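Trainee: Each structure below appears as structure tokens.
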Structure P
Amino acid sequence: MIQLGLGLLVGLLEGWTIGDAVYFSFVTGLTIGYGDLVPRQALTRVFAIGIGLCGILLTGPVAAFAVSALRTTLMDSNTG
């Protein structure tokens, strides 16, 4: 919710549509950052950094869980 809220705030301050703001939030949060939407103001750039940090904090545990599940599955299949 924080990530999406920051994205909507960036979109409002930059004059983007709601769709563009949501898109920017998720693309930046997943640390892909295509560069098609770029914040121009210093404040919105700071918010974009916040979106990126939220994305890392959310994506990291999901990736760790997936690796752990895969490792467990592989270990179970090798012993059986």
Structure Q
Amino acid sequence: MAEVMLFHHAQGLTPGVVEFADRLRRSGHIVHTPDLFDGHTFDDLENGMRFVEQLGFGEVIERGERAAHGRDPRWPFPQ
């Protein structure tokens, strides 16, 4: 089995992303799903991208890097 870090799309950590991760987990994989938007989700890509622009694309990348390296306790690695 694989260990996967699944990053969400511009709409955030939506129920669909969580369900996909859960399906992979039920297949025996370890899946980490860091929430790079601190709980914010969006109904469409335009609003999600506006949030990314406000936050800063570099900040989103840094959050992903911290999550991948386990350096930020706000993004635990749920199993």
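Rule-based calculations on the coordinates, nothing more; no lab input. As the structure is a prediction and not an experimental result, all values here were calculated from the model.
Trainee: State the single structure among P, Q that was used to calculate Rg and Dmax of the Cα atoms in Å, for residues 24-63 alone, giving 13.1, 37.
Mentor: For Rg and Dmax of the Cα atoms in Å, for residues 24-63 alone, the value 13.1, 37 is produced by structure Q.
Trainee: Also, quick follow-up: helix-only ellipticity at 222 nm (-39500 (n - 2.57) for each DSSP H run of 4 or more, over all residues; to 500) was computed and gave -14000; which structure, P, Q, did it come from?
Mentor: Q
Trainee: From P, Q, which structure was relative contact order in percent (Cα under 8 Å, 6 or more apart) = 35 calculated on?
Mentor: Derived from the structure labelled Q.
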